[in-house]
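Please go over the structures that come below.
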Structure I
Amino acid sequence: MVNCIMNQYDKISPDTEISRNLKLAVLAELKKRFGKIEKVTIIALATLLDPRFKNIHFTDPQAAAHAIMALRGSLRDNEQISDNASSSSSDNAENPEHDFWSYHKVLAHKP
């Protein structure tokens, strides 16, 4: 969205000196406040995951690559956690004494 705003301001063609100065001031403030927003990981990830934006609005290829790597790392971490959880739950399933779901199974299969 910041990229869209800055693009629109760039397209404005002011007629007077005051409006040209205003345009330059607004652009300078936008760059000052949002110039490095692509390097904020959480915002970059949100942009990547938003189907409207994906990676098309990244102006810094390095920031886009970093966000993609962070997303892949997060997915790998979640897979490992999921794998560990499923293996530990299967270990517990082998020992009926520690079956977390035993009470649920009794209730679910009650006539």
Structure II
Amino acid sequence: MGVLIVDSGREEVPISAEDFEYLKVVGELIGAAAGKAELVEQLEELYRTKEAMVRETAHAFRNRITAIGILSRRIGGLAKNTDLAHEARMLYREVQKGEVHLRRFEKYMGI
């Protein structure tokens, strides 16, 4: 991942074995921290992608459920007192329930 270059600060004086081991541990910790930072960045990107997908899906679902609601109300109005009108009203009630669930979902997801 990277290189850690150290010097004793004194010409022709090597780093002691104890200092070398200490610096080795420090280097490993720095490497681990850098690796974790990269994982956090990946996680944040995945979260942004998921969030965009959830927003897009909720929007698409809302569009479709709205269209179904409009059509069911229209059919119910045109069909008057027939079985079709009754079924259209039942469908519209289900659409309303779907809208309630969608609003709860959007609130939960912070959309």
If Cα Rg over 2.2 N^0.38 Å is computed and equals 1.95, the structure in I, II: I
Source structure (of I, II) for FRET efficiency 1/(1 + (r/R0)^6) of positions 45 and 77 (r between Cβ atoms, R0 = 25 Å, to 0.05), computed value 1.00: I
helix-only ellipticity at 222 nm (-39500 (n - 2.57) for each DSSP H run of 4 or more, over all residues; to 500) from the coordinates reads -30000; which among I, II: II
Distance in nm of label points 7 Å out along Cα→Cβ at positions 29 and 61 - highest-scoring structure of I, II: II
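Read the figures in this text as sums done on the coordinates, not as results from a lab. The structure presented is a predicted model; accordingly, all values stated were derived computationally and were not measured. Cβ atoms are built from the backbone, for glycine too; each structure is taken alone.
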